[in-house]
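Bear in mind these aren't lab numbers, they're just calculated from the coordinates by the rules spelled out. Source: prediction; values computed, not measured. Cβ atoms are built from the backbone, for glycine too; each structure is taken alone.
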Structure I
Amino acid sequence: MQKESKVHCRKKGENEICLCPVEGIINIISKKWALLIIGTIGNNKKIRFNRIMENLGDISPKTLSDRLKELEKAGLIEREVFAEIPPRVEYSLTQDGIEVRDSMMPLMKWASKKETKKIT
């Protein structure tokens with residue numbers, strides 16, 4: 001059973017944003033590694049599990065597996081299994097995943113700009 005939302009949309013001012021529509025997706029993408037996985041898959045179009053592990057570095061296989069399952073269940077990534085020996089699985093972004101990644105880009109550019117200012 002899905003947990004009932006405690007967020008209530010009561011708009012008080014012009015600049016206030018109601019978060020009700022994004023609550024579900026926020027619960028998925030706010031988990032550690034989720035945005036980095038989306039970014040890694042998006043950068044590579046199609047990518048295998050071990051390659052994601054290599055790109056991310058410190059992520060454990062269990063955590064990566066869990067996040068991939070959650071992102072697939074949320075409809076953000078697609079898992080394609082090939083009938084080969086040994087088995088081959090590739091991950092790619094769905095259209096929704098591409099849209100989430102595209103939506104992240106301004107935040108990533110902002111964060112990169114802030115990081116550059118710290119270094120100089």
Structure II
Amino acid sequence: MAWVITRLCRDCVDQACVDVCPVECIYSYTGSDTDKFPNQLYIHPEECIDCGACEPECPWEAIFEDAAVPDVFKDDIELNAQIVDVDEREVPVHEDKEAPSPDQVAANKKKWGYAG
């Protein structure tokens with residue numbers, strides 16, 4: 001079992017999750033195919049040790065266990081898995097960012113059709 005970063009991360013990319021990952025399995029895509037790999041973070045499912053440390057660190061509430069990914073984000077499971085097959089990826093260096101407000105988090109969820 002692994003964890004999945006959903007599209008709730010898209011264009012938000014907080015990176016707090018990167019600092020707490022003990023196996024450095026959270027990647028950003030560095031290639032040019034941004035249609036296939038949008039601006040978000042990805043968890044390598046084969047490297048993830050299922051510790052769950054990343055989930056509470058995400059201020060955008062974008063990370064779920066793969067078995068608990070909401071239906072609206074089911075496609076994101078495969079998207080995370082596809083990061084395995086690309087060389088254009090790196091573990092990003094965490095940059096401090098201002099945490100989103102609860103209203104911003106709610107608006108982001110609404111934007112992606114998630115009421116959770």
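Annotations
- If mean count of other Cβ atoms within 10 Å over residues 25-32 is computed and equals 13.8, the structure in I, II: I
- log10 I(q)/I(0) by the Debye sum over Cα atoms at q = 0.18 Å⁻¹ derived as -1.04 - corresponding label from I, II: I
- Parent structure of the calculated result -17000, given that helix-only ellipticity at 222 nm (-39500 (n - 2.57) for each DSSP H run of 4 or more, over all residues; to 500) is the read-out and I, II the choices: I
- Comparison of I, II - label where relative contact order in percent (Cα under 8 Å, 6 or more apart) is highest: II
- Each of I, II could give distance in nm of label points 7 Å out along Cα→Cβ at positions 57 and 89, but the derived value 2.5 comes from I.
- Across the set I, II, distance in nm of label points 7 Å out along Cα→Cβ at positions 33 and 49 reaches its highest value in structure II.
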